[in-house]
Structure P
Amino acid sequence: MILGIDTATEWVHLALDDGQSSLARRLLTSPDRSASVVLLSLADELLQEAGAHRSDIKGVVTCIGPGGFTSLRVGIATSEGFGILGLPTWGFSAFELRAFSIRRSLQRGIVYIVMDGQRREAFLQPWDMEQMSATEKAVKVPTTALSSVIGDNDWWTPERFSHQLTSIMHSPPLAVENEGRSTLCALTELCRICINRPVENPLIPFYLRETDAEVNFPAASHHLQDIHRQGLAR
């Protein structure tokens, strides 16, 4: 049984998949119900519903970002815990998860996946929906530059972020029916896809921007290599 985890945004997405059947849940976090508080309890609920135990988990597939620094680390640290116990771990990007979630709405062409980068910035990456692969590395841009970067291409962004972009984009985002359900279906699909890839242990986060600590205390991170400060670009 494979456990799938996504904590890159304010939503926690979890999936359990045994190759034939699956269960999945999502939960909106809040200041008093953070990802660190709800993740394992939600996983236990899924296991109980499946009639399984934590010992039945044989590997973990996890979103490595980009996303919120704290929430992202919760999912990755949980996966690393299973890795310490000897289980294989695999990572996928937030862009890949969203690309799989929207492909029922767009079967061909290029679509830009746009994620909230905070600080009036956005993370984006173009995906070929026929090949289901990124055509370029992900980048960080000011939200005011999005329309010029995306041009006339289709684009998609989570509902909560789309409201901030309506006034600056030339066209509306791609509509996805039931965003939550589509994301859970994509996570389940990635549980089956990622296990055929090389194992990633340890998982290296994909941040795309500096943490608040680096901005406020730049000297504190000078000793770190770029891969540990900014993560591994995909």
Structure Q
Amino acid sequence: MICAIYVDFDGCLSDELPGVFMDLEIIQYIRNMNDKAQKDDAIPFIAINSGRPQPFIEAHAQTMGINHFSVFENGVGIFRFRSSEMEMVIEPKITHDMILGFNDLTEKISKRFKVEKQPGKEYSLTFLLPKNHPKLIEIEKYGMEIITENNLPLYIERGLNFINININGITKGTGLRLAAINEGLNLDEIAMIGDSGGDWNAMKLSGFSACPNNAREQIKKKVDYVSPYNLSKGTIDIIEQILEKNK
């Protein structure tokens, strides 16, 4: 039985491009589901597994009634609210030297390309640009040169409108595993909903993987279920499918 559903934010709960407003239906739907999950063990709770910074996930966790561990910054850590307190667990692989490496890399990329990192992140880097902007490839190439020259334990992901720079060995998959341990769940009791390559590290560990119809083609070929609907409507459809499977 699926006891928990983890959902990527961009591309599953909202459009991955900036400036597109989030559908209020998905917020109310997840809040209602989490309210029901507190009263009925047969209903899985819903939480977030995202590359977004912790303050961003915290704000949405409060609106969606999420009181279980959510994953932030692509697996850097997990947090949850219990009563009036917040619990946070940071991936133990992270060291002070890694943070210094991030700071140096941020300064060099920002100065060379006149771009600013996404605010709020402390243990990873994201640079946001317009969709398919030519600077994305240039930043990726330059970042890899610095990482290689300085032997930094980092890797780069390039998307349609972003560059993510993360710590080697830390992914949404390790974040999901950390959440499972702290929730007292087995990975096969967790479903993961994602839409891109960065989500697959978590999806392949889960007991059930699914994606909305707007997902990358390589993801559609691998998951257990592809919704015929895009974005949040697809996510709602997937959750309904999971509830049906749990009966």
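None of the figures in this text is laboratory data; all of them are computed from the coordinates on show. Being a predicted model, the structure only gives us computed values, none of them experimental. Cβ atoms are built from the backbone, for glycine too; each structure is taken alone.
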Item to check | Comparison of P, Q by Cα Rg over 2.2 N^0.38 Å, for residues 8-143 alone - largest value held by | outcome: Q
Checklist entry - The value 2.6 for distance in nm of label points 7 Å out along Cα→Cβ at positions 48 and 160 was derived from one model only; which of P, Q is it? => result P
Checklist entry - Out of P, Q, which one gives -10000 for helix-only ellipticity at 222 nm (-39500 (n - 2.57) for each DSSP H run of 4 or more, over all residues; to 500) as computed from the coordinates? => result P
Checklist entry - With mean projected area of the Cα convex hull in nm², for residues 24-87 alone derived from the coordinates and found to be 4.6, which of P, Q does the value describe? => result P
Next on the checklist: When distance in nm of label points 7 Å out along Cα→Cβ at positions 176 and 192 is computed for each of P, Q, which one produces 0.3?
Outcome noted: Q
